[in-house]
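As structure tokens, here come the structures.
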Structure P
Amino acid sequence: MQKIPDAELKVMKFIWEKNDNVISKEVIEAMQNEYDWKQTTTLTLLSKLVKRKFLSAEKIDRYTHYKIIIEYREYLNYVTKDFVSNLHNNSVGSLFLSLYEDNILKKEEFEHLIEIANDLEK
């Protein structure tokens, strides 16, 4: 698996939210409405996602049907591990401290995470 560019991620997020097979027309319309993308842009991104094995594709009548291969949770776990590994030297504590110092993580949430970590050590 590999990290995908932001544009491809936008397409995948739409498909993951549907949590079902989608047809090209559906994705094209959604990306047009949300990001004002042209049909060719969306079709190119879908093609790249098939090549990366995030989706499978099957042509039925006029439309291509896409099926999820890599689930959202699987990708989320991958990018989270990669992020913690590369930027925080495999230290979740470093990640939490960074989130806390930037006021992204509230004090109560930070303390709750410490409690969870302590419970796991028991």
Structure Q
Amino acid sequence: MYKIYSLKLYYSISEVAELLSVNTSLIRYWEKEFPQLKPNKIANGERRFTQKDIDLLKQIQSLLKDQGYTIEGARKTLKTETTSINHDKRLQEVEKKLDHMKEQLIILKNKLDNY
């Protein structure tokens, strides 16, 4: 299904196309349709894809080809998943701050008890 490349920082569009068994034109089309997909472009305009970009492309490919989503449906699904991930990260940050505040309150309470 997917060929495994050595772990590199960046992959060319032709390497990614070969990895996904698609044409480079399809990758360019998906890049236009999915705003989350933003490969780096070097001075001559050549695209450089990271492993994160490739993972996103695999997810897009799975939604469209394996699961039968439309472009719009896949776009909404990816947006929902991204929003959910951001929400979870924010929740973890808030929980961490609350834990720190609890610790500070315990310290203050102990100081007051010993006063």
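Every read-out reported here was derived from the displayed coordinates using simple, explicitly stated rules and does not represent laboratory data. The model shown is predicted, which means the values in this text are computed figures rather than measured ones. Cβ atoms are built from the backbone, for glycine too; each structure is taken alone.
Structural remarks
- Highest-scoring label, criterion being distance in nm of label points 7 Å out along Cα→Cβ at positions 24 and 96, among P, Q: P
- Winner on distance in nm of label points 7 Å out along Cα→Cβ at positions 16 and 104 once structures P, Q are ranked, highest first: Q
- Comparison of P, Q by Cα Rg over 2.2 N^0.38 Å - largest value held by: Q
- Source structure of the calculated read-out (distance in nm of label points 7 Å out along Cα→Cβ at positions 48 and 72, 2.2) within P, Q: P.
- Given 3.4 for distance in nm of label points 7 Å out along Cα→Cβ at positions 40 and 80, calculated: source structure among P, Q: Q
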